[in-house]
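These notes open a run of structures that come right after.
What follows is calculated from the coordinates using simple rules that are stated; it is not laboratory data. On a predicted model such as this, the values are computed, not experimentally measured, just so you know. Cβ atoms are built from the backbone, for glycine too; each structure is taken alone.
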Structure I
């Protein structure tokens, strides 16, 4: 497998593109982490609400248990404290629920933010890059073999624009069919140049 082209302009373009893609992915990962941290700050009011509710509930329950020791009327005096403690616990539960919601949001929003940029990398850039690597690897493996150069010439005839083929001469296809070595070499070089490769020897 060939990672980069032999020809300098193509190699530089590939290196710059790869670096930009890596930078793009890194920046979006940083954005996702920033969103995660930002959303988590929304949980602070819920934490304070839970802490305050739990503290009030504990204090009221403690006060109710002390009042309950009063002879005869203790049970009656305990009821308001118990009701208030239950209300405080409901406030603490609301704080916990708010924190749970924020935790879920802190997972979902970063994933949404990063999904489109990463999808662009995985489904647009990566297939093109892998396709070039596969084609260049095969071309590099056969470029110095006479039969391989004939295949490269056929590939050039089938895939290169007519304007490029016409520059090699008006009868380039006829010359290739006739087995003209110069025509085969010219067509093979055209295909190799398109991939950014050179003949290795």
Structure II
């Protein structure tokens, strides 16, 4: 299955999610590439659209080695791989400092995209997390775990494309996983798109405003 672009992928994904229209659903996009996909889903489901931003927490002295993640929302959450954190020597003070630092960056980006609009409260709601694809699924996994901690009643991950092993792994994190195509062998998300140019900040803002309007 090939998609023309992210808008085309979003329209097709919305068809697969039609059963969730009108049930108090919230659509959350993983920026930046997930926003134009999620905008089409939110429009079709007549659901509010918001962002869920994830920032990796790196190990002390080795920032490239992820030991957890911070996820924004009405009540921001931190998701930590406890074993990896202990092995890396990351104590509670280190994690608290990292969370403050990454939340500050998340807030900067949120303001750039949404101004003063506050995150939607997901407690008790059905939440559809949308990206333009999933390779390893690590970002989606952090978002799903944080949404569980935040009290979401039902968590659905929806992507146009992902490898089957990632889909199966994420089924343990979500109540439902929707992936339109699972190519094998899987090489890259972009290979399922005719147009996979990088999504710009301006396109993110336009997509968000288009749904709100």
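In terms of FRET efficiency 1/(1 + (r/R0)^6) of positions 46 and 134 (r between Cβ atoms, R0 = 30 Å, to 0.05), which of structures I, II is highest? Please list the in-between numbers first.
Details: I: 0.05; II: 0.75.
Max of FRET efficiency 1/(1 + (r/R0)^6) of positions 46 and 134 (r between Cβ atoms, R0 = 30 Å, to 0.05): II.
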Matching 27, 20, 17 (semi-axes √(5λ) of the Cα gyration tensor in Å, computed) against labels I, II points to structure II
Calculated from one of I, II, distance in nm of label points 7 Å out along Cα→Cβ at positions 94 and 158 reads 7.1, and the structure in question is I
Note: helix-only ellipticity at 222 nm (-39500 (n - 2.57) for each DSSP H run of 4 or more, over all residues; to 500) at -12000, derived from one of structures I, II, originates from structure II
